Structure I
Amino acid sequence: MWTKICGATGDADIGLLAELGVDLIGLWHGVPGGHADLTSAQLTRLAGLTTARGATPVLVTFVRDATTLRTVTSASGTRWVQLHGYQPPALVAALKAEGLTVVKVLHLRGEDCVERPLIASYERAGTDLFLLDSVTADGQVGSTGVPPAPDAARALAQRLTRPFLLAGGIQPDIRDRYAELTALPGFAGIDVDSFARGQDGAFSAERVTALRQAWGAKGGTS
């Protein structure tokens with residue numbers, strides 16, 4: 001099972017997460033107003049450091065323009081892209097044509113998935129991995145701290161033909177709520193931001209370790 005920790009902003013973040021065995025490290029770029037949004041230069045430096053420390057950098061973005069993303073991934077050396085907004089299947093296809101690994105977020109609002117009508121199109125476009133996340137009633141996406149409804153997440157996951165990660169308020173003590181979902185063959189791991197941080201907002205070794213132990217992380221990205 002993979003562990004993805006999102007929102008690294010400095011060298012110390014990368015060092016700690018890599019030391020703890022985190023597989024995928026999310027680096028935000030093109031997330032307007034995001035608490036961890038990086039400049040192009042910061043993204044490039046942290047992506048290189050992540051790779052050097054043996055983890056995989058994942059560009060997390062709301063950007064919808066294929067040309068812009070080609071430029072960013074080429075300059076930064078990131079080969080994984082997480083489309084965290086409402087980007088169309090055509091963008092997935094364009095990124096796959098560049099040989100990139102594409103993670104597409106599917107947003108759950110209560111019992112419904114906003115992208116439900118487009119799932120088959122995302123799969124045909126070449127999506128490698130889905131990420132099931134919650135969206136709040138007022139439309140906030142990403143770092144909501146709101147867990148998806150377990151039954152709704154499981155029902156959505158059962159429709160997918162690609163592996164998936166689970167996000168949205170993930171904590172050690174809610175693991176049992178998702179027992180049926182994590183038993184599905186496509187379950188690939190968890191994606192966490194909020195719980196991985198202490199009260200000071202910095203990543204916490206104790207919290208990340210607790211997450212990995214509770215959710216059964218084994219390490220490795222292959």
Structure II
Amino acid sequence: MSGRTGGGAVFVVGAGPGIGASVARRFAREGHPVGLIARDRARVEGIADDLRGGGHHAAAATGDITDPGDIARALGELTSALGVPEVVCFSPLPNVRLIRPVLDTTAEDVAGALALTVVGATAVVQAVLPGMLARGSGTLLFTTGGAAVRPSPERAVSAVVYAGLSSYVDLLAQALPPRGINVGRVTIVGAVGPGLTHEPDDVAEHLWRRHASPAETVTVLT
């Protein structure tokens with residue numbers, strides 16, 4: 001256990017019932033207020049209500065990650081409620097309808113997936129980074145699927161967008177640590193879910209460790 005317990009808020013962007021909810025619970029146990037963003041209001045409010053029921057401080061906002069202006073607005077709402085975040089975890093669920101073999105993949109498929117991942121991640125970072133830099137501390141966490149390290153022509157969109165997101169995160173990891181900002185990426189090879197290759201709580205534990213005890217930028221879960 002690290003000494004980094006309590007402190008500022010963690011914002012979970014793309015908060016779903018799997019990894020997002022597990023990350024929220026893991027950081028809440030360490031005393032962090034939790035801010036949650038998803039497009040589905042019922043989903044995000046449900047996670048927030050569960051946290052509050054456990055005695056934790058939580059706020060929720062709806063926002064579309066594929067719309068930079070909308071996600072910036074949602075992050076602004078959470079910042080007004082909880083302050084400049086100490087941690088931001090970017091972990092949206094991919095749109096599985098866009099995942100198909102490379103020869104069947106269209107420009108629209110790639111554009112839609114990039115909007116959710118690379119463009120979305122950039123919009124989130126641009127929205128939260130000024131406050132973190134002004135304070136001189138913070139952590140940016142990201143998840144990618146296994147296609148980041150094991151690209152397959154049968155899952156072309158995943159390979160393309162996770163390569164782009166990985167490159168973006170790696171560049172952040174070169175630029176930001178000298179300015180007090182920790183950057184971490186957890187790449188998950190295999191299915192995530194109860195009883196599957198990776199339990200959501202296990203993934204959340206690795207993300208917590210990337211914040212609490214920064215070491216290498218990338219953790220690959222196989």
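Points worth noting:
- Here the criterion is mean count of other Cβ atoms within 10 Å over residues 13-20, and among I, II the highest value is seen for II.
- Structure (I, II) behind the derived value 16.2 of mean count of other Cβ atoms within 10 Å over residues 61-68: I
- Answer label among I, II for the case where Cα extents along the principal axes in Å, for residues 37-124 alone, calculated from the coordinates, equals 50, 23, 19: II
- When helix-only ellipticity at 222 nm (-39500 (n - 2.57) for each DSSP H run of 4 or more, over all residues; to 500) is computed for each of I, II, the one that comes out at -9000 is I.
- When distance in nm of label points 7 Å out along Cα→Cβ at positions 29 and 189 is computed for each of I, II, the largest belongs to: II
- At a computed 22.6 (mean count of other Cβ atoms within 10 Å over residues 117-124), which of I, II: II
- For 23, 22, 16 (semi-axes √(5λ) of the Cα gyration tensor in Å, calculated) the corresponding structure among I, II: I
Coordinate-derived values only; no laboratory data. Values in this document were obtained by computation on a predicted structure and should not be read as measured data. Cβ atoms are built from the backbone, for glycine too; each structure is taken alone.
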